[in-house]
Structure P
Amino acid sequence: MVAPPTGGGERRSGGATKELIDEARRFDLADLFFSTTDGRGIIASGNEVFCRVSGMTEEELIGKPHSIVRHPDTPRAVFRLLWNYLEDNRPVVAYVKNLASDGRYYWVLAAAFPVGEGYLSIRLKPTSPLATAVADIYREVRAFEVERERRGERRSDVVSQSERMLLSAIAGAGFATYEEFMRAALASEIRLRREAMQRAPTAPPDLDAHDPLFSLLEPARQLGVWLDGRFAGLDDLAEMDQQLSSRSAYLLSLAEDIRVFAFNAVLAASQMNEDGEALTSVASELQSRCSVVIDTIEKLADEIRSATTTINSLSFRTAMTALQCEVFEFFCIETMLGAGVGGGRVDTVLHDLSSLHAGMRRGLELLVERAQSHEQHLQDLRHSIYDLQSGLASLSRLVLSGRIESARLRDGSSFVSLFNEVGDQIKAAKREVNLFRDVATSGHPIDGAEIDGARSSLASIDERLASVV
C-alpha cells in the first residue's frame, strides 16, 4: 500500500469545502477504470469503477474538468508533465494521488493517450515498490510548491522549478529520463498485478451469450492472448537492451585502445633504421586497417543506440496496448453485468468502446512498426558485427606478421611486447564480439502471420461493434 504524502487539510471542490481524510479509499486489484475527456480535459464519460472509486455519480462527473478528482497532495508539476506529453500527441504514464468525494484518497497509475479530438485515461491500482518511492518524491516536490507559493512567487515559475526538481529526483532514483521511468512503472505495475491475480484467480462471470457485447469478447481475448505473449517477452527485451548498452561501451573503449596502439606502433617503427623497413611497413598497414576497424566500431555503436531506442519504444507500446486490450474486455464484461446497453446508454457505451478500440488499433500499428524497426536494426547490427569480425581477423594476421618481424630485429623485444599486448586485446575483443553476435541473433521477431492474426482480431471487433446498435 502506498503511503499518503501528507495528511489532513481541506480542499474546495464543486463550490463546497471538502474535509480531507488521511485514509485510502478501497478498491480491488482487479478493478480497471477509465475516462474520456475532450481536448480541454472536460470529462465526457467514465466507467462504473471510476464512479465507484471516486464516490461520484456519472451525472456528477460528466461535463466537469478532470481536476474534480485532483488531490492537493499531487504536485502541480506532475500535471504539467501529463499535459506536455498529451498536447504533443504522445502517450504518458504517471502515478497520481486522487481525491474521492468523501475526502479520502486513492492512488492510481494513470496511462493516458490521445484519442480522436480528446484523450483517454486508464487507471489501475499500483502495488510496486516504485509507487512507494514516488509517493516520497511527490511529498517533497509538493512541499516545495506550497512553500514557494506561500512566499508569493508566481505559480508558473514555481511549477517550472518543481518540474525540474521532480525530474531530478526521478533521475536520482535511477532513471535517466522520464520516458525510462514511465516505461519501467507501466511494465512493473502490469506484471505485478497479473502475478497477484493469477495467484488468487476469481471465478469467470456468468455472462449472457445473447447480449450484444458478448460477441466482442472472443476477438478481444484472441488479441489479448497474443499481446500477453509479447508482454511476457519484455524481460528478454530488457536483457537485450542491457547487453547491447554494455557491449557498446566496451566497443568504444576498444576503438580508443586500437587507435593508441596503431599510433604507438607507427611512431616506434619510424625511429628504426633500414633493418626495420619491414616492420615499418607492417605498422603502417596496421594503422590503415585500424582506421577501418575503428570506423566499423563507431558505426556499430550508432546502430546500438538506434536499436536500444527502438527496444525501449517497443517495450512501452507492448505494455500500453496490452493494457488497452484488457480494459476493453473488462469494460464489455462490466457493462454486461451492470446496466447493459439498453435505454439511453447505447451512445455512451459505443463511444467508450469505440475510443478503447481506436486506442488499441493505434497501439497495435505502432507496436508492429516498432517491432519491424527493431528487427531491421538487429539485421544491421549482424552485418556490422560480421564486418567487425573480419576486421579483427585482419588485425590478427598483421599482429602475427609484426611479431615475426620484431623477432628478427636485434633490439625488437619492445616491439614483441607491443604486438603481444595488442594481440591479447584482439583475442578478448573477438570473444566479446562473439557474445555480442549472440545477443543480436536472439529474440523472437513478429512474423507476418502473427500480425495478420492480430489485425484480424481488431477487424472483427470493428465489425461487431457496428452490429451492437
Structure Q
Amino acid sequence: MLGAPRSARIAFGVVMTACALATACETVTVSPVPAAKIDVEPRAAELIPGQSQRLQAVVRDASGAPLTGRTVAWESSDPGIATVDPGGMVRAVGPGTGAITVRSGPASATAAILVSQAGRIALSRRQATFTAALGHGDPPPLEIDVADGASTGLRALSVTVTYDPAGGSGWLAAALAGNSAPTVLSLQVSAGGLGLGRYRAVAEVRDPKAGNSPDSVLVTLDVIKPRPSIVVEPDSLVFSTVGVLSTDLRVTRAGVGTLSGLSSSVAYEPGGPQGWLSVSQTGTAAPVTIRANIVPDGLGAGTYRAGIEVSSTVEGVAPVTIPVVLTVAAPAPRLALAPEDLQLVATTGAGAATDSVSVENQGIGVVTSLAAAVSYGVGQPTGWLQATLAGPSTPTRLRLDASPASLPPGTYDASVEVTGLAAKPVVDPAEEDRRQTEVRPLNRVAAKAQTP
C-alpha cells in the first residue's frame, strides 16, 4: 500500500527514496538488527605463562541466528594474568584466575582463563647410548626417571621419537610407564635389519603444563662387528680378617671370537694404604682363573677398598673392574701378664716375699672390673699366697705376697688368674649404652714359693 512504512533486515541502516513516474515519492528507513548474545569458544582455558590461546566469538540475534560483519571488542580483567589482542588471541602472563570479555553493542560474553605455575620436566639423563653386535641380538632396555622439577603436577605426559634423516628409522621404541610424573621412560632398541654404523634419534617428552616442554633424550645406537667381551664371576669380593683371606675369580668369554691377552692388576682407593691385595692368574686366554689374596699385615681396624681390573689386548674389548672390600676387625680385648712366671723365695719365720707383675690389655679399649683369683696345685698347702691388684682397670700391677709362716721348708706352686670386663662397641649406633663382655680366656701368672 502506497505511503505505508516498510523494513528489510540488512547489516546497516540506510534511507531509500522511491519516486513514482508522475508526481509521488516515498522514504523507506532500514534499521540494523541488534546483537542479542555472543557465543565465545572456548569458554574456559588453562594455560601456563608464555602460552597463547585464540578465542572465537560469534554474534547472534534474539533468535540465535549469527550476525555477520559485526565489530567486537576484547578486554582482559587482569593484564597481569592474561592479555588479549583485538583478534582474540590470549597470552598468559602470570599465575592466577582472570576473565576475557568480548562485547558487541549491548551483548557480551566472558571466557574464564586459569594461568597455572609452569611445571618442569626433569629427566634423570639426556643421553642414552646403545651398542649392538651385528646379527647378535639387541642390547637390554634403558630406563630414565621422569619427574616434575617444579612439583606442580604434570599429568599429561607423552613421548614421541624423531629420527636423524641421515640414518635408519623405526629402531627405537620409547614408552612412558604412566602419564603423570613421577614416572619412567623406557627405551628399547631393535638393531635387526640395520647395517654397521651409528644411528641417532631423539625421544621428546611433552606435557602442556611444563614450561620446558618438550625435554629430550638424545639416543645413539652403534651397530658394531661381533667381538668378545670379558665376564668375571663373582662380580665383587668382600673379605674380613675374621674369615678366609683368599678366593678365586673365574674369567670367561661372552660374545664371539677369541678372548686372549688377558691380564689383571690391582688399583687401590685414592689416599688409602696399598700392598694388602695381590692377584695371580693361570693363563692369558679365556677361561682363566685369578686368585685374589689378602695380606692385612700392618693395617689398622677399618674398611679398605680396591679394585681388580681384568683387561684384554683384543681391540675393542672393554676392561672389567671387580670391586674389593676388606674389613679389618679390631683386636679383641686380651689381658697380658708380664712376667708370666715368678719365683718368690721366703725364709721360714721371716716376713713375706713380695714381687709384682704388670697387667695390660693387648687388644683395644680398657679392661675394667679386674679381679685376681689364686689357685694351688693338687695336694699343695693353701693360703700362703696373696694377690692384690693396684687398680680396677688396665693398665695396672698385680702384687704377689708369699707368706711361709706355716710352711715347712720346700717348694710350693700356685697360680693367679686375672679376669675383667671389656667395653665392646655397640653394633647398633642407635643404642646409647655400651655392652660389657667378660674377657676370657686370660693369662695366668705362676708363682712358686721356695723356703730354705
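Every number here is computed from the coordinates shown, using simple stated rules; none is lab data. All values derive from a computational prediction rather than experimental measurement. Cβ atoms are built from the backbone, for glycine too; each structure is taken alone.
Please compute mean count of other Cβ atoms within 10 Å over residues 122-129 for structures P, Q and give me the label with the greatest value.
Between P, Q, the highest calculated value is found for P.
Can you rank P, Q by mean count of other Cβ atoms within 10 Å over residues 370-377 and just name the one with the largest value?
Looking at the calculated values, the largest one is P.
Upon calculation of FRET efficiency 1/(1 + (r/R0)^6) of positions 42 and 314 (r between Cβ atoms, R0 = 30 Å, to 0.05) from the atomic coordinates, which of the structures P, Q produces 0.00?
It traces back to Q.
For which of the structures P, Q does the calculation of helix-only ellipticity at 222 nm (-39500 (n - 2.57) for each DSSP H run of 4 or more, over all residues; to 500) return -24000?
It traces back to P.
Compute distance in nm of label points 7 Å out along Cα→Cβ at positions 242 and 322 for each of P, Q and report the one that scores greatest.
Comparing P, Q, the top value of distance in nm of label points 7 Å out along Cα→Cβ at positions 242 and 322 belongs to Q.
Please compute relative contact order in percent (Cα under 8 Å, 6 or more apart) for structures P, Q and give me the label with the greatest value.
Max of relative contact order in percent (Cα under 8 Å, 6 or more apart): P.
I have 15, 21, 21, 18, 13, 7, 3, 1, 0, 0 for P(r) over Cα pairs in 20 Å bins from 0, in percent, calculated from one of the structures P, Q. Which structure is it?
It traces back to Q.
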